[in-house]
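See the structures that follow.
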Structure P
Amino acid sequence: MFLSVFDLFKIGIGPSSSHTMGPMTAAVHFLDRLASGENGLFPPQAVVRIRAVLHGSLAFTGKGHATDRAVMLGLLGFRPDAVDPDVAEARLTELRMSRMLPLPGGGDVQFDPENDLQFDYGPPLPLHANGLKLAALGESDTLLLADTYYSIGGGFVMTEAELIASRQTAPLDLHVEKESIGYPYPFGSAAEMLRMGAQSGLSIGDMKRANETVSISDSELDEKLWAIWQVMDACIARGLAKDGVLPGGLGVKRRAKAIQQRLLSSARSNSLPPHIANDWLSVYAMAVNEENASGGQVVTSPTNGAAGVIPAVIRYYRDHCPGATDDGIITFLLVAAAVGGLIKHNASISGAECGCQAEVGSASAMAAAGFCATLGGTNEQIENAAEIALEHHLGLTCDPVKGLVQVPCIERNGMGAIKAVSAASLALHGDGAHIMPLDNCIETMRQTGMDMATKYKETSLGGLATNLPEC
């Protein structure tokens, strides 16, 4: 399946792409099905009540990830890329008081958040760790319409039927399918990507552009990519302008603003330490993830939990690297998306599937590739940069304290950004030749994720989440 740059970079809200944006999208989809009466078995007005049940990781960390809030917003018709916070809060307050949902086609149905939104803390559903069941009930709780949705990471959602069908399609069939629908460079692996680049004489960014412009023009592509960067940059700016304590009860203080002020003060006094670049990378990333933790607008990159890595490295490129250009930012996003698509296609970008190696690890690999490309790296050096960054995140668990996307997530994005720049720099000092191919590293990440105990995969049942000192 061809993954567009806009599949990987999606505008949404925090704190989680898989636990917030995905469930919200699923609820909107179910509501649309219900309103359309597409099944033809009953009129929409026959629905009396709607019920939602969260399973697996969506249940265990749902409260901390605001999954319950996301499902309610979706059932109220809100989509992740168009949430007005003030309007949303007013509608949620109204829902909690009335316990009634207005349907898009008219009429109201019962939905009591206390009883009709359930957390199932039993074993996860068999197909994926992030499961959501939605049901429309008639009189006497007669089941009228039901579906099971899986939030598979990065805001992507599949119904049970879609997920089963996707697993029955062999990867080689996917490559053939991509060729048949006309994408000029349908690489499904890093080896294919390098081979196609060598045969065509094109860079990874140029091949990705050629694939994207099958469906949109060059100018539209650039305009949409620039809009994505503008949202990323605005998120950094908001994070650097705010202080206070993040919501959720853990008492985590926003730090990005104060750190930035100290960095600026050091610059004015000409007392800059040699590691100042790392500090700037960290503060940019932390600014984004503090915004994400507060439920603000972010860009999945490729997930919300890892949303700070790529914006931080792009901002570092723009503000701290001589010769940075707007075209370089566009190239960065295209190359990062090319690598992210390979990781998602061949492994995972979901913390609930493979731990944080699949989130911050993937983001760091994407950022390393994009940064290497902007600095003039060859295709081989870009592939090497991505491999270095991913390799040194292998085994990283997803164990958010109190189920919140705060500890260790915020600082971890800073570390991912630093590793991305270091990986790109190492790759640029070589000729692209290296021992471990990116494809093998991606497969290692997948295997490691499959072997990883469930308690380390976004359930808050192990690791740091169970080793917080009592205060």
Structure Q
Amino acid sequence: MNPVVSAFGASRRRPAFLYLPIEIAARELDSKLLIAHFALRLGMEVLFGQKWLMQANIAALPPGLWIFKTLTPGDSRHMEIARAHGNRIAAIDEEMPGLGEDCGDLRWVSRKALEACDVTFCLGGVHQAALMRKFPEYQAKYEITGNPRWDLLRPELRAFYEAEAASIRREHGRFILINTNIGLMNSAKSTPEEVIRTLERHGKIDLSLAKDRAFIDYIRDFESRNLAACIDLIPILADAFPDHRIVLRPHPTEKTETYAAALAGNPRAILAASGSAAPWILASEALVHTSCTTGTEAFALGKPSITYQTLDSPRLSYFLSNSLNHAARSNEDVVDLLRRVLAMDGAPALAYPQAMHETFRRFFAAQEGAFASERIAVAAGRRLGLAAPDILPGDRALWRPGPRYRFERRSTAYQQQLFPDMDASVIADRLGEIADILGHERSVSVVKCGEGQYHLHDARLERPEPVRRRNSWFVDWLRPQVREAG
């Protein structure tokens, strides 16, 4: 028996632990909860939460299977540490859903990360083919599953966001949504120069190569134009559409102060910088963006979306939304397209052509049948050797931290912006909503086990026995912070 859980000798259950680290809650939280939901139904226990503390605790956690969000050189270092402590490794590449045919030669993907992985979950056939071209030696590790973020945009699960979308509509009325994607020139983390140095230090670019220097020069110019265009567009849209509000949502990694200053003095323009983009897209009458992945989300949701292409360049194919949305090249184009959409008063307008639907399906698997999250959970269970769940009275939850487990770490303001700490009840409530929509029983307990860290297990299991140590923090957090979705 695994020595970490040998204290629970009365339990017959096989330990099967799934680790789901998250960087950007607004982008990943709900999709990781969807994976967790299916994993719990298969009998796994899940540790879920912000990645920085979870990764710092690798040595203090019982072995299981980790699903990393990307395949960067930074990820590879944590993958190697996790593997050295007996874990299996998987990855979902969250960079891929935003990228088109010209996906930058997978410049952020580390060969060491692919080597450390037992399996890489591919978005679809285009993603798998790109990996095969550049890293053919790992082809046996590439498994097409789809991405769980897009599960929540399928018709069967859109109700997950409908209540929030309805609340947004009640509060803001009719509005046009502007989403930005300016992570270099308006980064909340540091200056553009520091961001570029970090990219080079982490092996994502090599400025000794002409092609990488050209790429950075393009991104600088592209984002500078986009930033100026979005700020200029706000009063233009407010004047052109007096019956609508203008809502601007920056990318989660951007400085909000830049836009707050631009919106000041315009009573019908507001900044909305928290939560998932999906309910805001659903609540809007149309989306305008600057080559953002939210344009692809809008396409999946069947909402009108306009990509404002401020720079005429073949590199626009780098962003998938430019192949799936209606394109505008000027303020006048944006206003004209929006007039055509809004004149329909909610009826289908500017229908996406069949070619766009075909493109979407080439990139995104799991658009029907089993959800991507379910396929990933099944694949995880298979690699953990998990049979069908068999819970008998007296069985306990088995996960618990080791003696060196850290309850908190000093998070930066930027990290707190990306993943704010939440009460266990928030996680339990969202899991309960997922279960309701899928028609499944609510049967999960959520225990907060650190800053932005949550232990999820089947509610039919008895709670873990507290660790008997002089430092009683484990007992302190275990008792008051349990929440059940049921």
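No lab work stands behind these numbers, since they all come straight from the coordinates. Computed from a prediction, not measured in an experiment: that's the story for all the values here. Cβ atoms are built from the backbone, for glycine too; each structure is taken alone.
Structure data summary
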quantity	calculated
Which of P, Q yields 0.45 [FRET efficiency 1/(1 + (r/R0)^6) of positions 105 and 217 (r between Cβ atoms, R0 = 35 Å, to 0.05), calculated]	P
Distance in nm of label points 7 Å out along Cα→Cβ at positions 249 and 457 derived as 2.7 - corresponding label from P, Q	P
Given 0.10 for FRET efficiency 1/(1 + (r/R0)^6) of positions 57 and 337 (r between Cβ atoms, R0 = 35 Å, to 0.05), calculated: source structure among P, Q	Q
At a computed 22 (relative contact order in percent (Cα under 8 Å, 6 or more apart)), which of P, Q	Q
Which entry (P, Q) yields the derived value 3.3 for distance in nm of label points 7 Å out along Cα→Cβ at positions 257 and 401	Q
At a computed -12000 (helix-only ellipticity at 222 nm (-39500 (n - 2.57) for each DSSP H run of 4 or more, over all residues; to 500)), which of P, Q	Q
Distance in nm of label points 7 Å out along Cα→Cβ at positions 81 and 449 from the coordinates reads 1.7; which among P, Q	Q
Structure from which 4.5 was derived, distance in nm of label points 7 Å out along Cα→Cβ at positions 17 and 193, options P, Q	Q
Of the structures P, Q, the one that 19 was derived from, the read-out being percent of Cα pairs over 25 Å apart, for residues 305-432 alone	P
